[in-house]
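Derivation of every value follows stated rules applied to the coordinates shown; laboratory data play no part. Just so it is clear, the structure is predicted and the values come from calculations on it, not from any experiment. Cβ atoms are built from the backbone, for glycine too; each structure is taken alone.
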Structure P
Amino acid sequence: MRFLKALPRFETALLKQELYIAMGKAFLAGQLEKARQMQNEACRIIYKMCSARGNMYAVIKEILRLQGGPDCGGVRAPLAPLEQADLAIAREAAQMIEAAIKTYC
């Protein structure tokens, strides 16, 4: 399980930690194609999040809220708050995360 300790430790991994854990287990079990598919899905989710026009941390906080996590409010200055146009992107990313977890975990 040494690999699992080396999982990504950045904000996007917190949003889909089940996916990264399942990916690590697939890798360790020699299921490289499955692990590759999971990594590709994780990358698609990150690309969706990065397509937002506003602040990435604001998008991440909104996704956490949409996932039923704590509503920890917006970002603090000097970071820009979540833009109204980015709500749809946050919703879509949250749906992508949920779908990936249902598919692979």
Structure Q
Amino acid sequence: MHPFDGEKQQLEPVLINWLLASLKSLDNQNDPGWFFDVGANVGLYTWEVRKVCPNRKILAFEPDPENIKLLEKTLRGANLQNVEICKCALSNQLQRFPFFRTT
């Protein structure tokens, strides 16, 4: 068990609600910007954003091949449109890094 599981379960809905309210506000101002889902995992934030901002472009970054399969399944299953997946990690350095998966 991860030591922050309990806190994360309580914090995640607060973060999602704040994010969605912020994006709705931008949509109400006709802001056509993008949403970047960095470390998209299986697409929880992409899915939540798409529900309240159906026209906002979404760029989902995910380096893990197994998570990419699940992310693609989420997008197909929920028929989420206007989402682009970047199969990469992000860094402040332009170079290659080894990728390690946790077990």
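Thinking of P, Q, which structure, once relative contact order in percent (Cα under 8 Å, 6 or more apart) is computed, gives back 24? Don't jump to the answer; show the numbers that get you there.
Working: P: 30; Q: 24.
For relative contact order in percent (Cα under 8 Å, 6 or more apart), the value 24 is produced by structure Q.
Work out the source of -20000 here, i.e. which of P, Q gives that when helix-only ellipticity at 222 nm (-39500 (n - 2.57) for each DSSP H run of 4 or more, over all residues; to 500) is computed.
Numbers: P: -20000; Q: -14500.
Computing helix-only ellipticity at 222 nm (-39500 (n - 2.57) for each DSSP H run of 4 or more, over all residues; to 500) on every structure in P, Q gives -20000 only for P.
Rank structures P, Q by distance in nm of label points 7 Å out along Cα→Cβ at positions 30 and 78 and report only the one at the top, that is, the highest.
On the way: P: 5.4; Q: 2.8.
Going through P, Q one by one, distance in nm of label points 7 Å out along Cα→Cβ at positions 30 and 78 peaks for structure P.
Can you spot which of P, Q the value 2.8 was calculated from, given it is distance in nm of label points 7 Å out along Cα→Cβ at positions 54 and 86? Considering all the candidates, the number was obtained from Q.
With respect to distance in nm of label points 7 Å out along Cα→Cβ at positions 46 and 70, the largest value across structures P, Q is given by P.
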